[in-house]
Structure formats: C-alpha cells, structure tokens
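Just below sit the structures, each encoded as structure tokens.
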Structure P
Amino acid sequence: MTQVHELARAIEAGTRLIVLQTDDEARALDLLEATAERIGQDLRTWSAASGVDADGRPRPLESLLASTEAGLWALLEPGPFLADPVRARSLREAARRIDGPTWVVIEPAATGTWSPPPEAWQIALPPPGREALEAALSEIGRALERRYRGAADLFEDEAPAIARALLGLSMASAERLVAEAVLAEGLEPEALLRFVTAHKARLVPTSGLLEPVHPRPEDSLGGYAGFKRWMHTRALALQPEAEAAGIASPRGVLLLGVQGCGKSLAARTCGETLGLPLFRLDPGRLFGGTVGQSEANLRRVVATLDAMAPVVLWIDEIDKGLAGTSGGRSDGGTSARVMGGLLTWLAERARPVFVVATANDVQGLPPELLRRGRLDEIFFFDLPDAAAREAIVQIHLVLDPRRRLGEAPPLADPWPAYAAVAAGADGFSGAELQASVTEARLRAFEAGRPLAAEDLRRAIGDTVPLSVTRAEPIAALREWATRRTRPAAV
C-alpha cells in the first residue's frame, strides 16, 4: 500500500504526468485502480488496439490529450505514438496544466521509443514483494483445493519458502511457474521448491545483460574438497533459522587459479549447493557505445539482482572484463566509473546475492576487489594432484556419460588401468584431461572398439600441458597465491 499512498500524494499535489515503467501491466493497472479509489477518481484506460476502456473503437491519442476533465488515465504502451513530435508536445502541455486529468504512461522498461519530458515523474514498478507473492500463493492453494485435496493447507504453510524462491518474477510469471510446478511435481513441498528454483531463471527479464545458467551437480567437479566443504558451510547461512540466529547471508567468493582447473565449473556448482538460481555476467556486456549507457547497464543489472534475490551471480573472467579500469584515459573514464559502481555495490549490497567471481590473472584485478567485506574468501585453484586427476578422468569416462546417456559406454580395461594413467599425468589441468579423454574416445571409435587405457595414455602423451608452455607465469601465480589465498584442494 506504500506505492498507492505515494501515487495518491503525488496526484493530489498536482502531478499531471507519471511514467510507470514495468513489464507487468496487470499489476500496474491494479495499482492505479487502488490509487483512483483512494483519491476518489475514476480510472480510464487507452490503448491503440482496444480503444478507450477496451471498447474496441480506436480513438486518436491527440484528441484524448485535449481533455480537461479530472480523472486518472492509463495510457498503455503509447511510446510509438509519442515518437510523433506533435503528440509528444500535446502530452507535455497536458502535464503542465494546474488541474485536469492525470496521465499515467505504462511502458515496458527501457523501450527507447520515446523520451519522457522533464515534467514527468518517472518511476519503475518493482516485481511483487514477498507479502504479495505469499497472498497470491494462498489464493492459488484455495483454487487448487477442489482438484488437489490439501492444496490450501500446503500453500499456506509453504508460502514463505516458495515466495522467497519466486522473488524477481512478475506476478503473471510467478503464477504460471507455480502452476507448472504443480503439474510436474504434484503437492510434494520439496519437489515444488526445486522445480521453481530450477526453472525461475528462464522467466526473469534480464535485458540480455545477465545469462541464466543451469547449475551443475557438485560431483561433476573432481577434487577441490576444501572449496566444497566451505560452500556447504555457507549454504547453512541461507536457512531461515540462520537469520534468527543473527547470521548474515554469505556475500561471495573469488576463484583464482590456473587456466583449465575448474573455476568455471566450480562456479556452476555453487547454484546447486546453495539451491539458488544462477546467472552469469560477462563484464564486457556492461559497456555500451553511447554516453551513459554503460553506467545505466550496471544499474539495470543491480536492480534486477536485488529484485530477484536470493540468487547466485557468476562474474566470469572478471580480470579480463574489467582490465584497464584504473586509467580511464581512452574511454573518458567510463571503465573506471563502472568498476567503481560495481565495487560500491559489492560492498554495500543488502540483498542476499551470492557473487562468484572467476579470474586467471591477479594482475588484472583492482586491489579493492581483494579486500574482505566485498567477498568472503579467495580460493586458489591449482593444478589437480594425482587423486584429483583420477576423479576427473572417472567423471569424464563414467559419471558424465552415465548422467547423459543413462549408462556409460563399455571400457576395454578394468578401472585401475585408467586410474594409473590419470595419476601419472602430472601437470595436466582438468580441461586438458577432459580433452585427452575426448581424443582417446575418438581413436577407439575410429578403430571400432571400446576405449582402452592405452588410448588414454597415448592421448595424454601427445599433449603438451599448459604447465610446460606457461611454466613461469604459473609459478609466479602460485607464489602470489601461497600467502594470500586459501587452497581449494584442502
């Protein structure tokens, strides 16, 4: 009701033009209906397709703007028509009147078809909050009670947890996702919550800046037991009981290490471990070609993340995306401003957004990012040891094929033979081991037989690992990390 109060106060104070940015038109109209009732006026609507009050008779916008009768008018997506200078001027003059109707332009966010005049009060309608979602879930439960006995009680009891998982969606998208979950999983509470969490990402409007990513199970990451234990501990902080115990939400982690050693895969397992939707941000996408676009993109990303929290944000290769931000000489300081805005948000964010940043080169990172408070920990992902190499080869030979195909292809030799080959591949990264398994499979497939341990041995022997070609930079990175980071392996 706070939004109704603010709108009513603005209208009664003489505001004649309000631009309401939202993708949720139905909620916007409900809000305006409540506002109109509060101020004792009628709400009228106009759209190019449906006419006035959906009477089906198109009416020119300019004739509508000539009205001087008091009331509240909702103009539904008039942007393309307001691109005409005469109509835009008519609306601006209507906004300057002391009395008469109040015009509310309802437009999807950032359409770019029309620029509101200075007289307009521009507001963005955020997605529904937890209380609104809980109320909607209770209504859904009562509606389903006729078909599913116990639905009303279930949605009443589980509303807080499910509403928390739905944050960031429009009301229509949230209701549709819950309906899909019930059809797929029935009334099993944990299954409903898993379904909502797994499918929420595809429904969140991200303006192309955030990429929804399917999380990976923890057992797809070979080795790095120390990082896995730490993540499980952090997951406890997201339980409802943790907040009551005074435990703050986890802030995030920086994954630094040798290329190909599983940092990106580890980032993807964070969504599964924490049980939260996962979105990937390529920092390079923030930078636009027009003045102010880069900063606006960052604000849009931050607003989206705050609205749908709790969520996991994976900032991929942050060292490359934000390289050169300290100077700002070649782009008028845009890079430095974006970096400063991102660092400020990392330090001051109040919403539970768990940030996982990956980086290969510490020299490309601003020192401010390494300060505790913005993130909880820095983990170093080194080349895997013998035990980790065995686990990685087993994942690619057995576990991943079984997960995808239902059954792993047969092997020509007992498992210990392949484990011995993996243990002997000293200096190989996880990515290089995966590539060697792929090469070995192709050789065996070409020969028309199951993969043998000798195929894997030959593929590994034909590969020159990064630990050889980039020995000096890797040694320097290890030296830096020894005193400043936490090893992911133990």
Structure Q
Amino acid sequence: MNIVSSENIKEIDRICEEKYNIPTLILMENAGKSIFSHISSNIDINKNIAVVCGKGNNGGDGLVCARHLINNNYNVTIYLLGEPSTKDCKTNLSILESIKAKIIFITKDNLPNFKEYDIIIDALLGIGIKGAPKDLFSKVINAINSASSYIYSIDIPSGINGTTGEGVIFIKANETLTLGYPKIGSFVFPGREACGKVTTLDISLPKDILDNIESLTHAFTKEDFQKPERFANSHKGTYGHVGIIGGLAYMTGAATLTGLASYGVGCGYVSIASPIHYMSSFSNKLTEAVITPIYKSNEDSYSQASIPELISFTKSKSVVVLGPGLGKNETSIDIVSNICNNSQSPLILDADAIYGISYNLDKLKPNTVLTPHPKEMTYLTGLNIGDIQKNRIKIAKEFAKKYNIILVLKGADTVTTDGKEVYINTSGSDGMATAGSGDVLSGIIAGLIAQKGVSLKTVASAVWLHGKAGEEAQKALGFGMRASNIIEYIKL
C-alpha cells in the first residue's frame, strides 16, 4: 500500500494543476463531497453535527462537506477558527454565507461547548503541522476531545504531523477520512493511535499520479506478504541453512528462540555454535538443531581464541544470525567485527551484535540486516531515543543508505528500509512486548532469507509475519503470552 508524506501531497497538488490541468478548487470539491458521501451513509439524518474548520485547505474540505450536508437537510453548525487564508477556502466560505448556513467564528471569548453534538467533523489543521498547536487551536482540540461525540478527522487528526506521526496536542478521532492516499503519519505512533479507524476516500486523482513521485513509503499489509515456495521433490537443503552465533551460558534461551523461529517458517536446517562446556543446554531445548562445538572457549562464553572457529562456522550457511545472548564486552565486540569482516554468508545482526558493530560500523557489508530497537539505535547513531522516535523513518532511511544495509527499526510501527524504499509494518500487538520477541523476529527473518535470499521485501515480509503471529497468540492467550507462543501461531 502506497502511503504519502506532507511533501508528497504538495507535489501531487502541483502536478495535478500543472500537468493535468486540475484546479485545486476541484480537488477540494471532490474531497468534501467524498467526505459527505461517507459520513451520510453512516449516520442518521437527525444527528446534531458540528463541522470545525481551520483557515487553510483542510478547513476548506470541511466547508465543502458542510455544504453538502446542509443541502441534504442535516442539522449542521459550522465553526471557523480564523478568517480563511487560502483562495479555495475563501470561495467555499462565501458559498456557505450565500445560502445562509449557520457559521460561528471561534474566539477566545466564545469557546464552543461541543458536548451538545452527536458528530464532530475535525477540519482544523492539515497534514503539515509541526510542533504543538498554539493558543486557541489547542483549546479547541481539548474541547473536542472532552466531548462524547463521534469524531471524524479529515485527512489526519488535527495536531498530528502527516509525515512523522508526531503530535503533542491532537484530536483523538474515532475515524480518519484520508483523502486520495493514506498519510504516513497514520501509521506511525502517536498518529496511528490518534486516527482510530482509517478510511481512504477517492477524490479522483489521476490513476498514474504516483508515477511522478520519487521515494514513496509503503505500509506493509497482508497483501504484500511473500510466502516461501515449497516443492514436492525437495529435501532439507532445498530450504536453506541458518547458522546462529550467540548464547552466553545464562542466555541460551535467546539463540534457542531464534532457531525455533527459523524452523517455524520452514527453514530446512539450523546450526547453533556453542562453547563446548554447555552444548547440552542447546541440545535439550532444540532437539532438531545441529549444535556445533566451539572448542577454544571459556566455561560460560566465547573467548578471543574462539574467533577463528566462529568464522569457520559461518561457512556454507545460507544466512547467519549473530548476537542473541552474545554479551556486551571486548570479546564480543571483536567477534562481531571479525565475522562481519570475514564471513561470506549474509548476516543478520541482532541484540548484542548491534552493540558490538557500533564500534566498527565500517565493517558492515552490503545487504547485512540490522534489527535494532530504539535503545540499540542510539548505539548506532549517537542520537537520543527521543529524537529517534520523533523521526523514525528519516533516521532509519539515512542510516541504511549510508551503510548500504537493510535496517529494521523495531517498535509498534516497525520501519524496514534499504535506504531507498521504506516499509512501515501494520501487524502486531502489545502482548508482544515481552522478553525474547526480538530473538523470534531474527529467526523468522533468517528462516525466510534462507529460503528466498536477502531482499528488502523478504525482510519486510518477516516483520509482518512476526506481528501477525503475535496478534494470533494474544487472541488465544491474552497478555500472558510469551515470545515462544509467537512461534506456535506462525501460519504459512
């Protein structure tokens, strides 16, 4: 699913006018009529409706909708916050004035009581807002949120940035009616939560309009998922060999979950490297895996002397997962650096390997997959978590482009990018906020890469499948679900 930024929308408006000779006034009319059609088909004509409009084109869309509602005998009060600032908004206000619509200008002295309305249509602010709404706008937003009305937001809830999803004071909509194409901010928190149900409305944009737009972002949905193929005449080697390096003596569960998840998506063969002193810990937990002894190791971890053995372990693997339970120390940093420098197999760096590679980013090879959560992203970028969370897409994309890798920036709105294309995941549940979920994700990515090879679409498919299995696990088990339950609910 293509989703667009505030900048993309400005470009679309420009192209419509210059290339297709479509005036913005016609687009506004199409938008307002589509909003009216959707709302009128879902509400009773006796409902008391407030249409709350700002002074820009978002407000103009609301004014068009209000006109169609009035002309179809709905009980509508229009609230305007400021004099219209765009030509199209002014035109639509003058039409409403000529038909003697009920229009009230909001001032600091007459803040409306929105609790008397069944329906509120939010057309206050558009998709390009940056920072918190100021002064009267913030008061109006709080007044709308305090009402018990059903709230429709036009394009995106007022106060939410259409590109970043960022918001401080914003409308909490029941439903967002997005125009033409869904906005990126509807898929990134807090915007994702503020939008409620998102409905995309047709406003008669030219069908090939997006061919003129570069660097599109995509929301990854079920329709995008790429299922691995199976063959009647096949064997375990047909479906790839995943190697896993990690697992301190007291963290063998992390690598075990990764191995189980790789098997869970159909990988044919899993090998786990283990210090010789506790190989049985892995064997007892994952019977099907081949446990490869690393002889030159310490009692509870790898050693510097282990590095040549670990490099040798990576040979002939379809993909190697490095990091689950590896530890954060000088030895682990050296292990990560040497494997990245010497392995010929595709690599997935997760957990402690992300900490390790942060000291040697120059060792990253093309198509390596990194799977940081926001805290781990601070190791890679030197930025604080707050800045990362405000600009997840931009920061992830820039990092992936700089190092020519595939980055999976984890979170409720996981971002997967190769520095050119971006996918925002749409699956998942809060029950997945439990230890080990990231290890399962690494295993799913590895298992799919082992079968299909490294590609952005394969990694994004793994992220979506991980979230979908998490949703199913939570439906069945509630918030008490564990990371291992995610594997049980993988369905291919």
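Computed quantities for the displayed model
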quantity: Read-out Rg/Rh (Cα atoms, Kirkwood Rh), for residues 61-212 alone, computed value 0.96, structure in P, Q; calculated: Q
quantity: Identity of the structure behind 8.6 (criterion: mean count of other Cβ atoms within 10 Å over residues 229-236, calculated), options P, Q; calculated: Q
quantity: Test item: helix-only ellipticity at 222 nm (-39500 (n - 2.57) for each DSSP H run of 4 or more, over all residues; to 500) calculated as -11500, pick one of P, Q; calculated: Q
quantity: Read-out mean count of other Cβ atoms within 10 Å over residues 429-436, computed value 23.0, structure in P, Q; calculated: P
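Readers should treat all values here as calculations from the given coordinates under stated rules, not as data from a laboratory. In this text the structure is predicted, and so the values were computed from the model without any measurement. Cβ atoms are built from the backbone, for glycine too; each structure is taken alone.
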